[in-house]
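Listed below are the structures to be examined.
No lab work stands behind these numbers, since they all come straight from the coordinates. All values derive from a computational prediction rather than experimental measurement. Cβ atoms are built from the backbone, for glycine too; each structure is taken alone.
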Structure I
Amino acid sequence: MLNFDWLANVSQESAKIIFLALFVLIGVLVLFIPNDYIFKGVEKSERHWWMNLKLWALTVLAVLFLTYYAF
């Protein structure tokens, strides 16, 4: 059995800040992924901006960040 009683002392604001910081950290790590790795196997002439997985990952992280920030 997992015991999470130690989390009872963590305030909602502290938990919110921790999650927001984690989203920013993940976003920074996503930016370090090289484009050649993302587009592996795709010809340079056939690469389009909407195929860039960095943009999709950052969009999802931004939506999550804004949701956690608002609520």
Structure II
Amino acid sequence: MSDKVTNELIYETLTRIQETLGLHTQYHLETTERLGLLGQRYASISRRVDRIDERLERVERRLDLVET
């Protein structure tokens, strides 16, 4: 009887570990996905800022505000 109880406890513990690991895997995937989206947004904003800088430089050159 003690073998049966021990096997049941081991099985229950392993089942809970497996469930916990599944949750952690799911959270990891969601976090990775969100970080990917944030990276895309950052890249998009960075490109916009670069274009604004280029436009500003052209305007400054046209107005002779910068030494060339």
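Can you spot which of I, II the value -34000 was calculated from, given it is helix-only ellipticity at 222 nm (-39500 (n - 2.57) for each DSSP H run of 4 or more, over all residues; to 500)?
On the way: I: -19000; II: -34000.
The value was obtained from structure II.
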Matching 0.10 (FRET efficiency 1/(1 + (r/R0)^6) of positions 32 and 56 (r between Cβ atoms, R0 = 25 Å, to 0.05), computed) against labels I, II points to structure II
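Tell me which of I, II gives 93, 15, 9 when you compute Cα extents along the principal axes in Å.
Working through the options, I get structure II.
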